[in-house]
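So, here come the structures, one by one.
Taken together, the values in this text are just the output of simple stated rules run on the coordinates, not laboratory data. Just so it is clear, the structure is predicted and the values come from calculations on it, not from any experiment. Cβ atoms are built from the backbone, for glycine too; each structure is taken alone.
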Structure P
Amino acid sequence: MAEKERYNPTQANLLAPGVYHLGVQDEKNSFANIPYLIIDGDEAVVIDPGSARPEFFNVVLNKIKGLIDPVKIKAMIVQHQDPDLCAALPLLEPLISPDYEILAPLEAQVLLQHYNTRKFVRPLNDGDTFTFGNNRTLVFAMTPYCHFVGSMVTYDVQTKVVFSSDVFGGFSADNELYAGENYPLQLSTFLGEYLGSKRALEYALKRLELLDRTHGINLICPQHGCVIPKNLIPAFIEAAHKLEVGGQVDGLAIKHGISLQARD
């Protein structure tokens, strides 16, 4: 069996033309935090810039500097508000282009202000776009409650890559770059714990299926876990449809004799 490809702890991994994986492994928690960088011409965009903890941020910054001068970064895109993927915003701000933008879902901006960024967030709605470099276009699709009301995915029109936020996130311990056949188990341990709404998950999955039918998806890049190659996308979407989520609520309800049936 061929050795599995692992991401580099010091250098970015190229995933598609201009698309780079900046992942950092949280070894104590079997948890990968994965910012991404897109370079097009003389401009770049960071998707989910990462943690503010030095042991994470310094790795991400060094990977960026190994590719470009950070001043070429025109935007930082935040797909939801969690600190493991966006607390680094104020650390990157002084290093990037003076006319940069921070883009995030409308509902997320209320919480992002508490990271003490210098610039206000440009709020995004479903279907909004951002163009940079040589007319490279990103399209934003909202996936509310998956797992925060202000959550979204980002679609790179040129490469047909979806940056899927927590959708298709999984626990991983070995710096594996691409998902293998056993990845649905990793999906279940992550999504099953961190998502509380099956309805929200179903919407997000069906939104991705619609995107695949209308425009095509070549790669799914989540914030945690492993990148999903094109040949495994249909099977993993089907596996995600079968996931049970919100199990901790059900367990506590049983413990306390609480009925969760909807009232008439």
Structure Q
Amino acid sequence: MKLNLADQSVVVFGATNGIGRAIAGGFLDEGCRVHGFDRAAGAAQAGLTTFTGDVTRYDEVRAFADQVGSVDHIVFSVGAGSGKFGFPFWNLEPSDWARVLEINLIGAVNAAHAFAPKLIARGRGSMLFLVSVAGQIGSQTDPPYSAAKAGLINFTQCAAKDLAPHGIRVNALSPGMVKTDLNQSVWHAGQANLPPSERQDYETWAAEKIRKVSPLGRWQTPAEFAAMAVFLASDHAQNITGQTINIDGGQVMHS
């Protein structure tokens, strides 16, 4: 399948690690010009230009947009949890919520505000937000994260409706179990809440969780998200908008 994305300009928020890094690499493999935005510099990728900044700072996101110039596709692959085990929710304090909402939801809104005018000016293009199965099933592990991603799913639909008349598509891509720093932080927060005799190493914990929640019974990989991201940016997906696409081994269906 020819995706015909060569020479198009792509912005990837969260481009230096995990799923975002894989997505940036996927677009680079298609011959795109890729501009990354991340809070810290990561390992270099040939062809990727990176801007360091904070997605919760609209002034920094706007400065990035001004530097990039014309753009065809926006990918927001940023996620952060509270770092605490939130079951039941009153294990957390209301003060634990603000930063999680700022990063996961307001950060995506900042990106959309900064780049929507550029896409509208071109009269084509796409936005893609990385969300989570937690935003669809009311995951009790980290309620602020679940609520933030649920809000982002809803914003995806709002943005898709607003931008459709301008020929711009907006979708969400939802991971299940992926070996990322965020996934490991969920494990760490849960283990800290257990007596030492009940604690598990990461691999044992993950294998047990996958067995419980995923009908296919296996990890999802960053490469799968990269493949779907580039497909959704292509003309093969020209009638896909406002959708939340799960790459989760059947987790949402199973729940």
Revision key, fill the gap. Re FRET efficiency 1/(1 + (r/R0)^6) of positions 5 and 125 (r between Cβ atoms, R0 = 25 Å, to 0.05): value 1.00 computed from one entry in P, Q; matching entry is structure Q
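Have a look at P, Q and say which one yields 16 for relative contact order in percent (Cα under 8 Å, 6 or more apart), as calculated. Display every interim value, and only then the final one.
Values: P: 16; Q: 21.
Only structure P yields this read-out.
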Point to revise | FRET efficiency 1/(1 + (r/R0)^6) of positions 117 and 141 (r between Cβ atoms, R0 = 35 Å, to 0.05) derived as 0.40 - corresponding label from P, Q | key: Q
Check your understanding: Quick one: helix-only ellipticity at 222 nm (-39500 (n - 2.57) for each DSSP H run of 4 or more, over all residues; to 500) came out at -12500 when computed from one of P, Q, so which one is it?
Key -> Q
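Name the one structure among P, Q that distance in nm of label points 7 Å out along Cα→Cβ at positions 13 and 69 of 2.3 was derived from.
Answer for the origin of the read-out: Q.
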